[in-house]
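Each structure below appears as structure tokens.
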Structure P
Amino acid sequence: MEIATRLSEQIARYLDLAAAQTRLTAANMANIDTPGYRAVGMDFEAEMREAIRDVDQGRAARSPHVKRVDGLVARPDGNDVSMDRESLDLAEAQLRFKTGVALLRGEFQTVLDAIHAADK
């Protein structure tokens, strides 16, 4: 039995995007010493707006649009990964994920409360 609400679907997409951001950041960090590697990222807010539209229109989840990060300073070997920037991105993604889990927990608690209220 699946119990899902519109909000729980939106939060699930939020968590998927936070996880995708973490994967992108990890890939950037893993390639910090790869000559010519260019940092990649995504526009989290734009992706979340699109994910909400997808949920509202009943469309399946899609992969986020990943693009090269502009404006970074490249080292002589062509690599432009900044560990400081990636560390901040990772912390932000972790906070987003924790927030999403808390929101999802609250949403499921609301559903459980409604189920238990019906039993009385």
Structure Q
Amino acid sequence: MLTYKGYTGHLEVDIEAGILFGRVLDVRDVITFQGTTVEEAHQAFQDSIDDYLEFCEEIGESPEKPFSGKFHFRTTPETHRKITLAATQAGQSINSWMEQVLSEAADKIVQA
């Protein structure tokens, strides 16, 4: 993973084309980059972020911001009840309990 100005990029390898390429993950806008070396791809990632920010400024629109830390969660009433009970039994608020549980689950997958 690459990070720059709060944005995160995911880098992949195309062996047949002999390039490294990637996409910025934090936004709905499509921001891509590529290079033939790690250094080139990293610089292209930073350049793409800078270009995106400059373009947004030129057209008078706010760039999408990387994740805010807030998201809405919808579930069934039964699961909502279970989450509330689990959080209460753990002595935590629902938000704190979900932060802990989801963070641990995400760490297992992202670190794999």
Structure R
Amino acid sequence: MKKILNKSNSLGLSMFINAVDYDLLTDRKFAINPYYRFYFYNFEEYGARGFFVEGFSSFASVENESLQISLGMTIGQKWVTTNGFSFELFAGLARYATETSHEAHTPIGIVVGKKF
């Protein structure tokens, strides 16, 4: 879910649910991630596309631990077609702000969407 504020700024909320029962990818079971995103080099009138930097927090349920809170930064690229389909690639780094046996996590993702 995303709210475009103007052609260079947006706020959003993403959710992660781990439906797989193995720890090869992550020990996170569930997470809610609010974020603020700033787009650079955005010359299109309808905005909110191109290279971006994002600040986010994460509230996650981590296996064998209590609720974990982390803060991080992400960089990425977003492409939008004229009919409203979007494609994003991003990578980042976050550190846990709460007591945990984990120091950091690295969000990496591919997002495909449709604007309604």
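Just so it is clear, none of the values below were taken in a lab; they were calculated from the coordinates. Worth saying up front: this structure is predicted, and the values here are computed from it rather than measured.
Of the structures labelled P, Q, R, one was used to calculate helix-only ellipticity at 222 nm (-39500 (n - 2.57) for each DSSP H run of 4 or more, over all residues; to 500), giving -22000. Name it.
P
Comparing relative contact order in percent (Cα under 8 Å, 6 or more apart) across P, Q, R, which is largest?
Sorting by relative contact order in percent (Cα under 8 Å, 6 or more apart) in descending order puts P first.
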